[in-house]
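Just below sit the structures, each encoded as structure tokens.
Only the coordinates and a few stated rules stand behind these numbers; no lab work does. Since we're looking at a predicted model, the values are computed, not measured. Cβ atoms are built from the backbone, for glycine too; each structure is taken alone.
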Structure P
């Protein structure tokens, strides 16, 4: 009948292994849905023959940098590359925008791996290890991504130059 004093704070019960696994599977399921949504939009879009401008099918404006300079901005061609990747046209995707092609492939792999994790509940330890690596080496990873994006932009600028001269 005695109630505990108000000053005593109880620690919340630790989650059971099955609750942790269920949360992991639900999170993986959300990642699957997000990845598949991105891929579905890419499948719906018709790749622009010029390699840029596919995003206008989504209601976005044309690239002002491209319109003013005649050269692509750093993200020009990303949507087109995604649209080529979902159609299995990987060489064309890499020609249009290598970083966009890599992002499209990463999105497909993410959907597959997250789908397996959601279906089986396995891989939580590997995911945790991967996140630990990312947390420790985040600066190097960001610099590598920046280098890939910058190199891809230089590639698209070079292609534009050689097509117009």
Structure Q
């Protein structure tokens, strides 16, 4: 089974098109994205705001973490599935959860790990077998159990392998 790929170029093209449509510089965009959670940010001054330079370099980097991408996907009002290419598993209509200014969207990576491990065991697969299917090392999969960050492309391959929408694992959190 060939898993779909997260089209990072399409994601950054959509981000840049919306930024230009709204007549925003990269740092203005970073401020808008960060301000989506203004009330939460005020309660959590230790958190780091978005960086316009880092957002502007995303297209060159060609990847980002699933948590960082959620800030931008929320601003675009688009789900990660909108940017999958290849043989995409139909998981129905996918919309990001709503989050107010007092919350942020976050991936539940331990939840991704638990669902993946349950399916792996049900299919009688080893971690090495599953890693071959997903296209990574076994440790990248097992590390999701305690991870706070993970590569967006990897997490999307896992959700597609699970045949579940990303939003099963995305929550609005207020800490």
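Taking helix-only ellipticity at 222 nm (-39500 (n - 2.57) for each DSSP H run of 4 or more, over all residues; to 500) from the coordinates of each of P, Q, which one would give -22500?
This value belongs to structure P.
Quick check on the output: 22.3, 90 is Rg and Dmax of the Cα atoms in Å, derived from one of P, Q. Which one produced it? Answer by label: P. Relative contact order in percent (Cα under 8 Å, 6 or more apart) computed as 33: which structure among P, Q? Source structure for this number: Q. When mean count of other Cβ atoms within 10 Å over residues 65-72 is computed across structures P, Q, the figure 20.6 traces back to Q. Taking Cα extents along the principal axes in Å, for residues 73-120 alone from the coordinates of each of P, Q, which one would give 37, 26, 15? Comparing all candidates, it corresponds to Q.
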